1. Output the label of whichever structure in P, Q has the greatest value of Rg/Rh (Cα atoms, Kirkwood Rh).
2. Work out which structure the value 2.5 belongs to, where distance in nm of label points 7 Å out along Cα→Cβ at positions 183 and 303 was derived from one of P, Q.
3. Can you spot which of P, Q the value 3.8 was calculated from, given it is distance in nm of label points 7 Å out along Cα→Cβ at positions 239 and 375?
4. Assign the value 0.05, calculated as FRET efficiency 1/(1 + (r/R0)^6) of positions 95 and 479 (r between Cβ atoms, R0 = 35 Å, to 0.05), to the correct structure from P, Q.
5. From P, Q, which structure was log10 I(q)/I(0) by the Debye sum over Cα atoms at q = 0.16, 0.19 Å⁻¹, for residues 175-286 alone = -0.72, -0.95 calculated on?
6. So relative contact order in percent (Cα under 8 Å, 6 or more apart), computed for just one structure, reads 10; which one of P, Q is that?
7. Of structures P, Q, which gives 25.5 when mean count of other Cβ atoms within 10 Å over residues 31-38 is computed from the coordinates?
8. Given a computed value of -11500 for helix-only ellipticity at 222 nm (-39500 (n - 2.57) for each DSSP H run of 4 or more, over all residues; to 500), which structure among P, Q does it belong to?
Structure P
């Protein structure tokens, strides 16, 4: 088990933050230091090219008798696990110095005289939102890429792909209260503090909460805005409701047989059993009226039951729910990925990897698991009593930046449309979204298109097949005509039965407004 974690007083955090701000150590400066090829390699978790570049830069500076620049020193030390001179760290962090970094718990003496090495991973992270641009420095446990060892069960993960996905998916409208459920290193809490008055962060891991406290202090979080509470899932916030809940929960489906094969339960990803079937119903008790919950998850695919039917059974009856399946992995691919994620690799331990992989796949086979879906779950509590809406869909297209804003817009329009009858929808004056384009495909010699596709440039970048009625509605939606007027005009031109065409166009209008292909102006 790991034991160390950084701890800083307010004064130490202020000094370190000032040092880091003055150092110029940011995402772009690291990319410039490494160069495109090594930077891309590091993002793919290939350390060697970046280490080679940084060693060369440090050695050249030392050869010339000067001090290496702070960006190369801090990148080498905290991102690549390279020892650096204590005097070099003194120069890179002139207020904190090597002694202060050691007192905080960031470094320790290296066996080689005069050198220090990092005991945590620390790296810059940047974001831009409605409040402007922000740069944070986020600490977490040293990963396998640097340590060369399997991760400890209480490993505190840094900013990974799933965390960034969740951050991008979350709506960023101002809210009063927000809950970061399973905070880990605290990156979601930092994002929430940008637009929530008060944030509560929970985790079963005391070490994770300690890292979150350090990262929040280093970010300059004002006293009283962040509450840290230890406990399992929603137990620490019993009886409380929030305007926004975000969670990257420990959703990995790890069978007990894998534990018996010697793979430990990883706190950051494993809960010892399926999470969503109990977590989703429980969220309903903690969501304020008009509140939204956004989370990631896995679910099994079984031949005898579609994934939609399976997940639908977990959804709270009183909440709106939008589930998006982004990808499906076969059982072998899924098991191998998570074994490697925890540091169990065939290159290091062939027998252990094969035993664990065999146990995992055998469990899936015995239970008839044909695949594992990964995706997003978005829940919303209506502001007033009405029948909740449900949307469970598969979208595998690459998403556009600013997905959280798209999610907020979809929830708002669905909230509005859920209380409208067909007569009210027929009276709407929709407007075509500016990011939508249309493709028409013709067979040789034909004057009418055989395929019409509507393509969305933002949001989920959907591609929607359109019939003539839907295409006609989209083509004239500039806010001047109502859906009813469009249907009447098309019926007159085509000879269609007016009431049937109006009913069809009202259905199309709902679909297109839900997807943000059309807007309400």
Structure Q
């Protein structure tokens, strides 16, 4: 369907976009927060304890932080080093999409699945705004692939690797990994009627591998929490980390207890999906609907040319997570591999059965999506954050010329759908990673203030804050978490700097403190963009300020 030269050319461009995002400043809150937590593991040489600011951290297991800490050990404490495990796990996820797509269908569908996965907007975003989900998604789809391979081939290697992937995924984010893997595997077993594969001694080997894999994480939880029942965690004492990760964690997410409620909207993930799977959203929706109709007509009878893993997994899991009282867009990442394989199989069927009318409609939709991306890019580069150097215009024109060439090139419609969709992702995220985010992050006070600290040679261990307000970016880029100090304790300190908001400065003045040296930077919550901020003429109205003052 697509030449190897073009396929690998597009993949290389996608990886280059990932690499460009490696060197962007870390985002607050989660990326910078998790990086600080991994940094403290390295600095304090304690890989069993997770600390969030001044609090013991129970919410998520250790694997993501261990991988980041290992990267810090090898490469040093840098933002790009923090992102390396996420990118590697995303590549593992792409390879697993290829493997599973090939296993369920054929090599072409496997290749398309990997390409769709790597260019889905939420996956590209997860390699720059790095949380636990990139690692979780990579290990989860790897486990599904290997376990399905065991069902089909009855090989010990596959079930052992599947158990290893499941253990690593569980050690990354807990029960959700096993739920996703289990439901997908059950859907495949139910459709293929290969239940006998569960009645093998190899399953016992898999359970042993799973147990051995999760042991380090369980020991870390036991060491931090079970051995210290006196610790008060979220207002409760006698907390068992092992009981939490096996039982309480997902129920807290579903009910909103412990982590709080942020959305009771059952349709939250429905409208979230419209952007997280761009530029492939429409293709995925049509593929899902057509597959539902096909299975309904067949009365779910087994047909070797079909698979139920993706459709069943998506349907059941989407329904389950929609009941959660705490929802965030990146919770959908773990389902993206399933959508990618489903979408790739549908696109291949259009090619195989020569459904030219549908292909033309899809091509028109992809042209429309590309045009929206084109308009967005022009607004970003010429209005929101204008290019400051002439070479930026030449690079953008060269990229647009290349995309225009593929738009005008006369070739098969399905090939143009693939190429133009990938180009949409490359254009959007190339501009975001190399231009938009670097400009945007100048308004993140913590990272900007860290640059000022270095310019003025301010001792980092002399910087304090007078509230429990988190300062993740400043903590990370100073490589020194900012300590909290009360105003009464300030009197016992000499030659100190206070990092403060406007209100906190007023509080210091009212309590009789004075300073002659003051550094002020702009502050905006960059992960919560607003139109008034994006508009250069009204941006200043949305900005807050952060200050660093040297007390007399």
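1. On the way: P: 1.03; Q: 0.99.
Going through P, Q one by one, Rg/Rh (Cα atoms, Kirkwood Rh) peaks for structure P.
2. Numbers: P: 4.7; Q: 2.5.
Derived from the structure labelled Q.
3. This value belongs to structure P.
4. Values: P: 0.05; Q: 0.55.
Computed on structure P.
5. It must be structure P, since only it matches.
6. P
7. Working: P: 15.6; Q: 25.5.
Considering all the candidates, the number was obtained from Q.
8. This value belongs to structure P.
Coordinate-derived values only; no laboratory data. It should be emphasised that the depicted structure is a prediction, and the values quoted were computed from it without experimental measurement. Cβ atoms are built from the backbone, for glycine too; each structure is taken alone.
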